[in-house]
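Before anything else, here is the set of structures, which you'll find just below.
Every number in this text was worked out from the coordinates using simple rules, so none of it is lab data. All of these numbers come straight from a predicted model, not from anything done at the bench. Cβ atoms are built from the backbone, for glycine too; each structure is taken alone.
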Structure P
Amino acid sequence: MLVTPVKVHIQYGPKPEHLAALRERLHPEIQLTVGDGPPRPADFEILVHGFPSRADVAASPKLRALIVPWAGVPIETLDLMRTFPGIPVHSLHYNVGPTAEMAIALLLAAAKMIVPFDRNFRRHRWASPFQDTPGGVALEGKTALILGYGRVGRRVASTCRTLGMHVMATRQHPEPAPPDEVYAPEALPSLLPNAHALILCAPHTPRTDGLIGEKELALLPPDTVLVNVARGAIVQEDALYRALKARRLFAAGLDVWYRYPTEAERELGVAAAPSSFPFQDLDNVVMSPHRAGWSNETEIARSVHLAALLNAAARGQPMPHRIDTHSGY
């Protein structure tokens, strides 16, 4: 098969050992540059970057594709790339399994109150730390509502069924997927009153921004567990905090947030609150620092998936996982 030289610039800062793992998997005709900014001369054809600036995208007149090196494409990047309609955007889906695993871990930890019981038992206290809640809620026989029935959502649905749960889901373009019930997003208000687990796996797009607010949370049963492994902004921050504080929701497991450390804060290693509300003071919240897609195998998996896209481009084949910049996925 004919393979043509392809120039690729990586601008997300992989560690040397991870870069070496990627190079091992690339066809020899792929020429790789790595840096914090565009190389000179800027003649790359593919840019690998999650948050490119307009200058980054415009730097190379030969640019023909942008690869975001993770699954969810940031809204800022979608907005930018809509102004470059001739440059397709692709993403990587190496983190499907770990993200689904984290969703289930958070669901179980929140439903079974693992964290407060653990803290209590470390002080050798055997009784429930809550007078009105002896041991959490049961999931068997209950209904899980999954927002976003893509690769992650379907994995989560499969495990929920194994736990004995009935699964409903929403998807922008619903198709029959028995035994699960899949609906259009417009059906959400009628689905929420039957959801004992609300699990967010949808991409963050203008359509899903602030999708779950006070009105939607009020429709949920009081024993509902909310899990978010998608993006924080899909659930309105103040509404979620107030519902949890008032115990209008049983619990939540959150891996995604509303504020992230700046580069300076990361470099200094200083504490950075993930929200303007004190979620850390609530005993019915399991908090995780946006690590659902991470595992000991993450960077190897990323290199495998990235190499597959780049090798396809070198062979003249369409790269998979193209993103519609208008829908956001």
Structure Q
Amino acid sequence: MTSGAFTALLTLVNRGIVQMSPTVTTLTLNPTIDLASEAQRVEPIRKVRTFNERQDPGGGGVNVSRVVKELGGQTLALILAGGVTGRFLEELLDGEGVSRRSIHISGQTRISHTVLDQSNQLEYRFVAQGPEIAPAECEAALDALRQTEGWIVASGSLPVGVPHDFYARAASIAAEMNCPFALDTSGEALRKAVEQGGIHLAKPSLGEFETLIGRKLQGAEDQERAAMELVRSGRIRILAVTLGRDGALLATEQGVLRLPALDVVVKGAVGAGDSFLAAMTLALARGRQADDAFAWGVAAGAAAVSNAGTAHPRREEVIRLRAQILQIPDRAQSVAT
């Protein structure tokens, strides 16, 4: 792509942002402070001294909001936050200019840690379980959801104390408000939500998708058939399955689309799925077609894995990678007008 074409593409995206300001509300029940650092070598027993430390607000929905903001969208992050660490999380979000609404809880917001071992370039991820959430705190989160607008994105695992049907209830609230509902979770929480239906966009990984349908999928055709069966059930309108090195799969009532992974140097995995979901949701909120939005998701996911640690992908990098997906034309002009 020439520099002139790149500039034109960026201008079109900017015009779309200026003229269309959809709100993407995210819900994060188990947010975290993501610590990232590097070490010369990670070894047992010995002190492992780290450097290049950074702290970022994290957790599924929080990461989605950060990327939506980076891409120029309007976002509101609903978070459960508690204790000293909860206040630090709020400070980190405020420092990045991410609008947020906190539901205060009695427990302490968790801290997770990622360490890059420079001797072998392997990344070690230590993910804390997080606090137990009281029933009244769950209800407060649902009440906060009722006061939002635009797209609602529920992302992340359910913390201890939250019932498995929580996301199903959140989807019902979104339906009552005529808000499209996007979901990225796993296990029983995903199964309960899908059983109920009303999901506009779901983004499981292949492993999460296989757990949902209860069997191992044998190759591309089996994956596509299973994805279309779920979409035709009417419970999910748009299904995007991330396949790691094999790219991603999109299923809608129009059919199946598969995109290969983009050729980037993989430096980390923190927030890749969240970045994918953020870009795809924002594109849908701006009125783009599902295939176009899917391509933006693939680009954002690739941009995320090319970053080490917990840094989110940068807008210019996402746009550059989107331009490499030639199978699906960019329709920025249709959004801008």
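Starting from the value 4.0: which structure in P, Q was distance in nm of label points 7 Å out along Cα→Cβ at positions 25 and 241 calculated from? Label of the originating structure: P.
Rank structures P, Q by mean count of other Cβ atoms within 10 Å over residues 57-64 and report only the one at the top, that is, the highest. Spell out each step's value before the answer.
On the way: P: 16.1; Q: 30.0.
That would be structure Q.
Compare distance in nm of label points 7 Å out along Cα→Cβ at positions 105 and 137 across structures P, Q and report the one with the greatest value. Looking at the calculated values, the largest one is P.
Between P, Q, which one scores greatest on FRET efficiency 1/(1 + (r/R0)^6) of positions 129 and 273 (r between Cβ atoms, R0 = 30 Å, to 0.05)? Walk me through the intermediate numbers first.
Working: P: 0.75; Q: 0.95.
Checked P, Q; max of FRET efficiency 1/(1 + (r/R0)^6) of positions 129 and 273 (r between Cβ atoms, R0 = 30 Å, to 0.05) sits with Q.
Source structure of the calculated read-out (Cα extents along the principal axes in Å, 67, 48, 32) within P, Q: P. If helix-only ellipticity at 222 nm (-39500 (n - 2.57) for each DSSP H run of 4 or more, over all residues; to 500) comes out at -8500 when worked out from the coordinates, which of P, Q was used? Only one of P, Q returns -8500 for helix-only ellipticity at 222 nm (-39500 (n - 2.57) for each DSSP H run of 4 or more, over all residues; to 500), namely P. When distance in nm of label points 7 Å out along Cα→Cβ at positions 65 and 97 is calculated for each of structures P, Q, structure P comes out greatest.
In this comparison of P, Q, the computed figure 14.2 for mean count of other Cβ atoms within 10 Å over residues 185-192 is attributed to P.
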